[in-house]
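What follows is a set of structures for review.
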Structure 1
Amino acid sequence: MTTEEIIQRIDPDAGVLGVSLMFSQEWPLHRELLRQIHAAYPDLTIIAGGEHSTAMPELVLGAGVGIKYVVKGEGEMPFLELVHKLAIGESPQNVGGLAYLDADGRLVDNGLSRRVIDIDNLPGPAWHLCNVNAYFSGNWSAGIGRGRNMPILATRGCPYQCTFCSNPSMWTMRYLMRDPVKVVDEIEQNISQYQTNSIDFADLTAVVRAGWILDFCHELGRRGLNISWQLPSGTRSEALNEDTLRALLKSGCAFLVFAPESGSQETLDQVRKRLDLDNIVTTVGAAVRVGHTVKVNYIIGLPEEGRRSIWKTVRQVIQMALKGAHDRNVAIFTPYPGSELYRELRSSGEIPDPDDAYFDKLLVQFDFTIVASHCRAVPGWELAIYRFIAMASFYSLAYLLHPGRIWRVVRQLRGASFQANNLFEQRVHDFLVRRRMGRR
């Protein structure tokens, strides 16, 4: 939708507009959208939530785009309380989780909102208010597009404290899991109402306890649901032995993503990533043997990282290709707002006041044309070389050691239908589709 189309969708009689600002690299685009909404509806009370708003409430409130309040952290209950107080004319200044600017332009921050404990009794997503079919048209997915993909959350939060992650600032350390029966209820409803054939779990850390994931797999099997599902955001390896991996595959799991982040134990210790490097290599190999499509995620260029540690990561990326992994992501570190490392780099003066140039540099994890580094020992151009070496080595081995993968991709690209087996193949297909559309 264009900005004009979005503005036209807003009810002229609306008094409150809630917006989720999730990813900081998108802030310049969101800011411009909100500026135009505010110009069209100057009396509209705009309330922002999400990870970006939680990490940078003063920046968001002071942007001059009509945002009057920020709800920090988990937003359902404080947003409801805030809207209620606005509706009855009461002051919302004591609402927990609220941030706003006072009459003198100073930030008032009431801290994080209180976490919802009984997440099983929260209402499900209001998909009926969206044109869900529009998202099926391009095989949209956070993982591998399989047709009618829909996202779902089985948990909230993450029990770990990785210093590059904003999770503790948004969710605290409390990790809550839904009843697996309730999760399957939601999946079954999506199949019935929207003919969903694939589920993307959007959880920060979906698999922590083997008992939970086995109960979930059993419930899917008991109901005989013909559905594929995937974990595109990354998951832990500790709870996944070969028996558990077989149970996942049997229940329809089509895509597993692991996030070791580094092949260097020294680096993992520095960022408080609790991980057994030998275990992750073993688990990836077992997942491939069982029949899973597997992706691994890594980060290079962390502030304290040296060249030796980076080479250890490159070596493990190659090792994963030898184990049969199908895909990888090697991202250059970006200091994400809300993370401990971001606060440290701001305090030391290594990151200036955030401006659009800073937000653009956050795209280095996605955009190979951007050269940037927050690593004290290694410049950006050198990190880009390490990244290229890791990626080129991985894909060369992943396809040369498995020539059947090459033939399968060529055959599908020339055929009437295409099913990617990793994100690299998905992007190649997307590029070819856009190229054909551009010629019409």
Structure 2
Amino acid sequence: MKPAIQNLQICIIGAGIGGLTTGLALVKQGFQNVWVYENAPALGFVGAGIQMAPNMARILKGLGVWDEIAADGIATDYYSIREGASGKIMGLVDCRNLETEYGTRQTGGHRATLVNSLYDACVRNGVQFSFSSTVDAVDFMGRPTFSVTNTGEEKSYQMQCDILIGADGVKSKTRQSLLKELNVEAGVKETGQAAYRIMLTREQMQHDPAILALLDGDQTIRWIGEKRHIVAYPISQRSIYNISTTQPDVNFAAAASATYTTKGSKKAMMDVYGDFCPLVLRMLDLAPDEEIVEWKLNVHDPLPTWVLGSFALVGDACHPTLPHLGQGAAQAVEDGAVLSIFLAALPDASHENINKALMAYQEARKQRAETLVALAAESSRELHLGAGKAREERDRAFAAIKTGTPGKVPDKVMDIDVHKMTYGFDCMQDAQDKIATVFI
């Protein structure tokens, strides 16, 4: 890599999974002037459990962080789909073959382990961080500029860079600036869904043998009912049982721009799942009242572009998704890896070629990411069916795959054709194959 390219100043807005992966991938490619600006004062508490798919693990292996992350996680042997009301097993998928087919299995982990591992690797490899930094007033003309205000300081300062990356999540300010510049309206979209996220410790579960068996088991379990479901799996070397629910959103303000989290009511949660089986209700009842928090699940209308000049969006800033396919973080990780490959192939540091590289990134990523967003929404519809012929057909499909190799599974996260599309696609090789035509 030529010195002029190595020394390009690259600024990333947002230190989430997408921003951290992008920063790490860039320095691994040889870029030496990479900065990440984050509004929060530190990484802090970063959510609960996360399902890490084989296509995500493949990239994290290449970045040198997967072993540490996987050591704290639990690989899934079986995926169990159960009826919420009765608790009976509707379908059981053997996931062990995924390791042979795609290199790893689905692995449940703690989001904090993932984020901290990425952050530590970024620091070791020279990525610079500016926390407590609010970014606004983005100017996309020529070399991008933006305004930074540090917490506790009244005055802001201007930054200019060669490449600007917006990785600031579903409520992205950089996306808003992009759309304003393009005079395009594409807003946050209400899904009508919300989620409780709960982490139960071994100590909290130890007095109920049936619940403790879930933590010591080898399954990811999804209990499903009309308009609702719960998915749960062990993480953190089986010291924590991670529980994530999805139910109709009734507790948030109507405005799409309102806060996406609220203090939850344990009584309200128990009422929502009141017709689920006794095991589930005992499990939910173990959650301390003060730890009940509800998240609003929003997505975004597809954007006309992710790129303008020397600016590009990554992750939830451009393709937020429902969590029902287990691909939200994976697609942000793919974004960072692919972006770094095209930028590393720059023949020179000209604005023209930087834009070509960013447009190649968009061409490689946009359709795939948006297809998976749509597939996650489709899976949600199938999981949440009410009484009728459609649900009867779904349940027959679940019953047909009680054991053995995954086939056509209504829960898309365990469908063999979806695996081929998600896990079997090597986004890094695909990007490498496209480089020859980018800078013509």
Structure 3
Amino acid sequence: MRICFVGTGYVGLVTGTCFAEKGNDVCCVDIDNKRIEDLNSGIIPIYEPGLEELVKKNREAGRLSFSTEIKEGIKNAQLCFIAVGTPPSSNGSADLAQVLNALDSIGSCIDHSCFIVVKSTVPVGTGTLLWKRIRAHMHERGLEKINLEVLSNPEFLKEGMAIEDCLNPDRVVVGAVSDEARSIMRELYAPFVSEERIFFMDPSSAEITKYAANAMLASRISFMNEIAQLCDKVGADVLSVKEGIASDRRIGSFFLNAGCGYGGSCFPKDVQALCHIGEGQGLDMTMASAIDKVNRKQKELLQIMVREKFGNSMEGLTIAVMGLAFKPHTDDMREAPSISLIRGLLDCGASVKAYDPIAMDQAGMILPKDVRYSGSIEELLEGADSAVLVTEWPEFRCLDWEKLRPLMKSMILFDGRNIYDPSEMQKLGFEYYCIGRNRRPAK
């Protein structure tokens, strides 16, 4: 099958590469000349385990190509995917500028029947808007007889596991009207998933499914974070509470880890956009708004705990921040809890050192210039008055703290992800603080 992807960001590059892996002829198009030049030189612009190898394999096999020319990408394509960003506007709504520009580019040159598939996360009704817009292009060019249909096919990729998620999805959601559209999408996804895991629905339902799914997952995180705050107040242990409720098969254990808040490119943006969509329909999105409110408060918790320990003036103190990305196995710094923590520490006069296995280049473009970056965990902890764990990278879980503790000026550790055993850390002589386990600094 001949497929065009407009957008070579996270979703477009990963999904396009995985489609090529299954034997399709895929051309990924982007207006960013440097990005396309890099991709054609084998330089991958994002970090995702396994992606570089898969891109190289399929380029060498002739199934995957990159171009800045939409006309080249869309030539003879049966499917044209729009996979560009929809960042939040100042009011929380999704900014559709890139989607509309992509659609206009397609409309300016397409000359054959094709299915236009929206992978981008877009508000309800966007498919209808795009269909009217593409028909206007066809009318202006005198090509009204060309059969075009706009489909919705939201992505559900997890950063750090995107290749696995794309090649072996839990489910595929398709918003389509015609039998022809459903047939070609069924054919496309047949190598990836069994037919009963492909869910066809109307485009509006598919559009809202993506927002609803992410808001549901975010709600579990925010709920447990609020329970963790209650546990700290009443002397309970949130890990015991999690164990107790997760044993209920109706609840399960996924997305129930208390910590210092969620970040990334999806949850914060999509929850806010869902609120905006509902409010635009006259609804008070009480639940979705609360999810966002709890998370914003939770992302401030670590710096509050550090202030509880050291006070509001931290002049002369060196704080070591362990992990910068919003989650392990990615270099994505978007909405990462480390950002507000570090800015807060610097505002209090602290000297901040930071280490992340992958994300330090990205962090350097976002964080204040005063941050000093370390090349190893040993370098990070050398001379630190305290360490604050923000991202639960696997390598942090198995550190030899007995060997590391002499490096620190003071053995004080704030664990923003509850990955260490409090009793073990105390045996090693650490002053150990974590979230929801009745281990907050005395005020």
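Here mean count of other Cβ atoms within 10 Å over residues 98-105 has been calculated and equals 13.8, so which of 1, 2, 3 was it run on? Among 1, 2, 3, the structure yielding 13.8 for mean count of other Cβ atoms within 10 Å over residues 98-105 is 1.
Which of 1, 2, 3 yields 1.31 for Cα Rg over 2.2 N^0.38 Å, for residues 34-113 alone, as computed? Among 1, 2, 3, the structure yielding 1.31 for Cα Rg over 2.2 N^0.38 Å, for residues 34-113 alone is 3.
Since every read-out is calculated from the coordinates, none of them should be taken as a lab result. Predicted, not measured: the structure shown is a model, and the values here were computed from it. Cβ atoms are built from the backbone, for glycine too; each structure is taken alone.
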